[in-house]
1. From P, Q, R, which structure was log10 I(q)/I(0) by the Debye sum over Cα atoms at q = 0.14, 0.16, 0.20 Å⁻¹, for residues 70-213 alone = -0.93, -1.04, -1.20 calculated on?
2. Which structure, out of P, Q, R, was Rg and Dmax of the Cα atoms in Å derived from, given a value of 18.5, 54?
3. State the single structure among P, Q, R that was used to calculate mean count of other Cβ atoms within 10 Å over residues 22-29, giving 15.1.
4. Comparing structures P, Q, R by mean count of other Cβ atoms within 10 Å over residues 86-93, which one has the largest value?
5. Comparing mean count of other Cβ atoms within 10 Å over residues 94-101 across structures P, Q, R, which is largest?
Structure P
Amino acid sequence: MYYIKETDKPSKFAEFFHIVKLENDTIILPILGTSLDEKTAYKLAIKTKTILDKTNSKKLVLSKQVKQQEAYMNYLYSYNYEIVDGKWLFQMLIFDVLEYIMKKLKIKEEEIKIGILVNDISDLAIYAIEKLVTKYKHVKIVTNHINHFKNIEEKISEEQGIFINVGNNKRKILSKTNIILNLDFPTELINRYTIYNTATIINFKGNVKIKDKRFNGLNINDYEIDWKTNPHLETFEAKDIYEAIQYKNQSIEETLKKIKRDNVMIQHLKGVKTII
C-alpha cells in the first residue's frame with residue numbers, strides 16, 4: 001500500500017519538470033493545491049505508475065488535496081489501481097450511522113420508518129436486514145429483484161415471526177419513509193421513486209443526487225470518523241487510512257468487533273448541502 005500526497009515544500013523546478021518523489025511508502029506530487037490540467041495530470045499519473053510498477057502494490061490512499069484532482073484520479077483508475085475511498089467501512093458502520101442520525105435529528109425509535117434500497121444480495125446486506133428488522137418495527141426492503149429476497153423474507157418470518165415488506169412500488173413504497181439506507185441504488189434508479197420530502201437518505205456506495213426539487217431532506221454521500229492519533233491524519237482522511245489497513249476477508253461479526261475495539265466512531269456525516 002502506498003500513500004500519495006501533495007508536496008509541502010513548494011518548488012517551481014519540481015513543478016515545471018513534473019518531478020514525482022518517493023519517500024518510504026509515500027509518493028509526493030509537485031502540486032500546490034491548484035487544479036491540474038489534463039496534460040499535467042497525465043504526466044504525473046504516468047510517473048506515478050512508473051514508480052508503482054516497481055512494486056507489487058495496487059492499493060493507494062490519496063490525500064485530501066490529491067482527491068480533488070479528478071483528472072489525475074481518473075488515470076489511476078484506468079491503470080486498475082485500488083483507490084481506498086472509505087465506502088467499505090461506511091457500509092460496515094451502517095448501524096452506527098443510523099444511531100448517529102437518530103440522535104442528531106432527535107428521532108425516537110418508535111418514529112423511525114426505514115427503507116433499505118438493495119439489489120445486490122451480499123452477506124452484509126442480509127446481515128443488516130436481519131438485524132434491522134428485529135430492532136425496528138417499520139422496515140421496508142426496496143429492490144428490483146423481489147424474487148431473490150423471498151428466501152430471506154421466509155427465513156426471517158419462520159425463525160423470528162417477523163413479516164418483512166419487500167416491494168418495488170415506485171410511487172408508494174418510499175413516500176412515507178423518513179430514513180432511507182441506500183446500499184447500492186445509483187442516482188438514475190433512486191430518482192424513479194417518490195421520496196418523502198424531508199427524508200434522510202444515506203448513500204453507502206456512491207454519490208447520489210436527488211433531482212426532485214421538492215426534496216428538502218438530507219442526502220448523505222460521505223462521512224468522517226474519529227480514530228486514534230496517526231501521523232497521516234492531517235493530510236489524509238481517517239476513514240481512508242483505517243479502511244486501508246483492515247483485513248476484509250474476515251467475518252462481518254469479527255469486523256464489527258474490531259471496529260468497536262478500535263473505538264471508531266462517526267465524527268460527522270456529509271450531506272450535499274450540509275454537514276451533521
Structure Q
Amino acid sequence: MQSPETAAPRILVNGELLSADTPILRSDDGAFAFGQALFETMAVYRGSVFALEAHLKRLSHGADRLALSVPTTDAIRNQIATLVKANQLDSVDKARLRITITPTSIVLTSSKKIGYAEAASTITVPFARNEKSALSGMKTINYGENVVAHRLATEANCDEAIFPNTRDQLCEGTWSNIFVLLDGDWLTPGLNSGCLPGVTRSILLKMKEDSLPSIAESTIPINDLERVESAFLTSSIREVQPVASIDGRALRGLSCPVTRAFQEAYRNCVTTGG
C-alpha cells in the first residue's frame with residue numbers, strides 16, 4: 001500500500017505563501033463549478049524537481065485545451081523555489097510537489113514522507129477509460145473514476161487498479177502507467193489507448209542501454225493480462241514499481257531481473273538529472 005504522507009505546512013497561492021489549511025477556492029472558480037483545472041505531480045529530490053520541463057510541457061498542452069493560463073517557466077521555477085525553501089523540502093531525500101492550475105489560481109502544495117510498497121498487488125476494474133473523451137490523455141482534476149477504482153482496489157487489499165478502455169484493451173492504472181512482459185516482449189499501451197502520457201513512461205521508452213530490452217507501444221487486449229509474465233507500474237512518485245499480482249494471480253514481481261534493471265536505470269537518471 002502507499003505509505004501515509006505528511007503534508008507540508010505551507011502552500012503557495014498565486015505567489016503568496018499561506019498556511020496549508022487556508023481556504024483558497026472561490027465559489028465562482030471554474031474548478032469548483034465545472035472541474036476546469038489541471039495538475040502536475042512531481043518528485044522533488046533534496047529540493048530539486050526532477051523532469052520539470054516535461055511536466056510543464058504537459059501542463060501547457062492541457063491548458064490550451066481547457067482555456068487555462070499557465071505562468072512562464074521562470075515564474076513557476078521561482079514559485080517552486082519559494083515553496084521548497086518554506087517547507088524545507090531540500091532536507092528530505094524525496095518529496096511530492098503538486099501544481100494545480102484553475103481559472104483564477106495557481107496553487108503549489110507539497111508533502112513529505114512519501115513512498116510505495118516494494119511491489120504492487122493490482123486488480124482490474126469493470127468500467128473503462130474512454131479513449132475518445134475530450135479529456136483523454138490530460139491530467140485534469142476530474143478524478144472521480146480514479147477514486148472509485150482505487151477504493152475497489154483497497155477493498156480487495158490491493159495497491160492499484162488497472163483500467164481497460166472502451167475497446168477492452170489495456171489502458172493504465174489509476175495513478176500509473178503499466179508495462180508488461182507478454183510472449184517474451186516488453187509492451188506498454190500506446191497513447192491511442194487513452195492512457196496518460198506519463199513523464200516516467202516517456203523516459204523509459206527513450207532509454208537506450210545495452211542492459212535493457214526495448215519496449216514497444218502496442219495494443220494489448222485486456223484479457224491478455226491472464227498471460228502476462230511480469231509487469232511494472234510507473235509514475236513520478238512510485239518511479240518503477242514491480243507488480244506482484246494481477247487479480248490474485250502472482251507475477252514475478254521483485255524477482256524479475258529486467259524490472260530491477262529498469263528500476264536501476266531510472267534511479268541513475270534521477271541521480272544524474274536525466
Structure R
Amino acid sequence: MTIVQKEFLKKIKDFGLNSYEAKIWTALLSRGVSTAGELSDIANVPRSRSYDVLESLEKKGFIIMKIGKPIKYIAVSPEEVLERVKKIVKQDAEKQIETLDELKKTDILDELKLLHTKGVDLVDPTDLTGALKGRSNAYNQLDTMIKAAEEEIILVTTEAGLPRKADALGRSLKKASERGVKIMIAAPLTAKNKDAAASLSQFAEVKNLQHVSARFCVADAKEVVFMLMDDTSVHPSYDVGVWLNAPFFAQALTQLFSLAWKELKAKN
C-alpha cells in the first residue's frame with residue numbers, strides 16, 4: 001500500500017470508521033457490489049474479520065446487504081453516508097447535552113463541587129500550578145478565568161493572537177464587561193488585526209503595544225496564564241503555557257503592567 005493510500009485511509013477515518021472498516025468500505029466503493037470474500041482480498045483484511053466488519057458497516061448505514069446467494073453487499077453513495085454520519089453525530093451530541101443538563105438537576109454536581117472546594121482548601125498554594133499543553137487547552141483555561149473574574153482582566157497578546165482571542169474569548173470577555181469587570185488588552189495593533197481590535201474595543205480598553213512580544217493574562221491579580229512559545233513559530237498543538245494561582249506573583253505582574261499601560265496609546 002502506498003503512502004498516498006495510507007493518508008487517504010486516515011482521512012476516511014473521519015467518517016467514524018476504524019482501519020478495517022475504512023479498507024472494506026473503500027474497496028466496496030470501487031466495486032459497487034461485491035461479496036465478503038472478494039472484499040477481503042481487495043482490502044487485505046482477514047476473512048475471519050470481514051463479516052464482522054461488514055455487519056458493523058451495515059449497522060452504520062454505509063452499506064446494504066443484497067438479498068440472494070451468495071450474499072453480496074452494495075455500497076451507499078459517499079454523499080448519502082456523509083449526511084447519515086452528520087445525523088448520527090448530531091443525535092449523539094444532543095443526547096450527551098441532555099444527559100449533562102440532567103446532571104445539573106441532581107445532587108451529584110453539588111457533591112462534586114463540595115469535594116473540589118474541600119480539596120482545594122487542603123492544597124498548598126504553591127501546588128496550584130499546571131502546564132497547559134496545546135493552544136486549545138490554554139484558551140479553555142483563559143475562558144474559565146474570564147468567567148470567574150470579578151474585578152479586572154489583563155490580556156497581553158501578539159499581532160496574530162488578537163484575532164484569535166477575539167474569536168475564542170470575545171463572548172466571555174463581553175459578559176465579563178457586562179458584570180462590571182474592567183478589561184485591558186495590549187497588543188501590536190496593525191492593519192491585519194484592526195477588525196479584531198475594533199470588535200474588542202466595544203467592551204474592553206485596547207492599547208497598542210509595540211516592540212514587546214508577550215502572551216499572558218492576569219485575572220483579579222490572583223491567577224495568571226502565560227505562554228512560553230512564540231506563536232509565529234509553533235504549531236497550535238505544540239503551544240505550551242503555564243497556569244498559576246499565585247496572588248503574590250499575579251499582583252507583581254499587575255503592577256508592572258499598570259506602569260507600562262499608562263505609556264501605551266489607545267486604539268484610534
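Quick note: the coordinates plus some simple rules give every number you see, no bench work behind them. Keep in mind that this is a model prediction, so the values were computed, not measured. Cβ atoms are built from the backbone, for glycine too; each structure is taken alone.
1. On the way: P: -0.70, -0.89, -1.30; Q: -0.89, -1.11, -1.34; R: -0.93, -1.04, -1.20.
Computing log10 I(q)/I(0) by the Debye sum over Cα atoms at q = 0.14, 0.16, 0.20 Å⁻¹, for residues 70-213 alone on every structure in P, Q, R gives -0.93, -1.04, -1.20 only for R.
2. Working: P: 21.1, 70; Q: 18.5, 54; R: 26.4, 83.
Label of the originating structure: Q.
3. Numbers: P: 15.1; Q: 11.6; R: 22.4.
Considering all the candidates, the number was obtained from P.
4. On the way: P: 20.6; Q: 16.4; R: 10.6.
Comparing P, Q, R, the top value of mean count of other Cβ atoms within 10 Å over residues 86-93 belongs to P.
5. Values: P: 18.2; Q: 21.5; R: 9.8.
Going through P, Q, R one by one, mean count of other Cβ atoms within 10 Å over residues 94-101 peaks for structure Q.
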